[in-house]
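Student: In what follows, structures are represented as structure tokens.
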Structure P
Amino acid sequence: MVDFFEIDRLLEDLAGIYSTQCAVSWLKVNKNKKPTKSEFRILVTDFMKDFENSLLKFPDTDDGTYFKNYSRDLLEKQIQFVLDGKNKEVEKRYRYYAEYN
């Protein structure tokens with residue numbers, strides 16, 4: 001089995017590093033100072049789903065297809081993790097934004 005350490009780390013950190021920042025910026029641009037937790041989580045996962053576009057760059061070879069499927073499965077797990085309120089970074093960022101705006 002091929003080791004995809006890099007993509008594992010990226011997808012584990014995607015919500016906390018990239019998607020929450022985009023979600024907060026989107027909320028600010030739209031002047032939404034008090035989103036619900038559910039609204040925030042869904043917005044974060046919408047930005048996470050944009051990662052799918054990156055996967056399109058990989059070839060449709062056997063190895064490329066395996067990699068894309070592996071990455072999509074991991075992405076879906078991380079999205080569900082966020083929607084279930086189990087991603088500490090997303091929850092922390094929500095509290096900070098909701099409390100200080």
Structure Q
Amino acid sequence: MINPETIKQIKPGAKVRVFEGNTPFDGLVIARKHGSEPGATFTVRSVVAGVGVEKVFPVHSPTISKVVISSSPKKIHRSKLYFVRHISGKTIRKKLGVSV
């Protein structure tokens with residue numbers, strides 16, 4: 001279970017590491033849906049072996065043991081960052097100001 005302070009810090013553009021049990025998944029949060037209600041989710045995107053992978057995590061899932069936020073967004077003005085699916089990592093760093 002994620003603590004409430006961490007839930008507030010999970011925003012689009014944040015770089016996070018999500019632990020499901022012992023397995024970590026690193027990536028960029030590209031969407032956050034439904035606030036903090038019981039059905040709330042956040043989508044994390046990462047490139048694994050040259051292929052883009054996205055996972056949708058429920059905020060209140062008991063399988064998520066810990067979420068570590070590496071960096072927070074600085075100049076993000078969108079709630080959904082779906083456009084990063086079609087651009088390179090260099091362009092993402094330039095547009096968002098975060099390292100991917």
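Student: Match the computed value 16, 53, 28, 4 of P(r) over Cα pairs in 10 Å bins from 0, in percent to one of the structures P, Q, and report its label. Can you show the working numbers first?
Tutor: Values: P: 15, 45, 25, 12, 3; Q: 16, 53, 28, 4.
Checking each candidate, the match is Q.
Student: With helix-only ellipticity at 222 nm (-39500 (n - 2.57) for each DSSP H run of 4 or more, over all residues; to 500) derived from the coordinates and found to be -21500, which of P, Q does the value describe? Spell out each step's value before the answer.
Tutor: Values: P: -21500; Q: -3500.
Label of the originating structure: P.
Student: Okay, moving on. 32 is what came out when relative contact order in percent (Cα under 8 Å, 6 or more apart) was calculated for one structure; which of P, Q is it? Numbers along the way, then the final one.
Tutor: Working: P: 41; Q: 32.
Derived from Q, not from the others.
Student: One of P, Q was used to compute FRET efficiency 1/(1 + (r/R0)^6) of positions 22 and 86 (r between Cβ atoms, R0 = 30 Å, to 0.05), and the result was 0.35. Which label is that?
Tutor: Numbers: P: 0.90; Q: 0.35.
Considering all the candidates, the number was obtained from Q.
Read-outs throughout are calculated quantities, based only on the coordinates presented, and are distinct from any laboratory measurement. All figures in this text were calculated on a predicted structure; none of them were measured in a lab. Cβ atoms are built from the backbone, for glycine too; each structure is taken alone.
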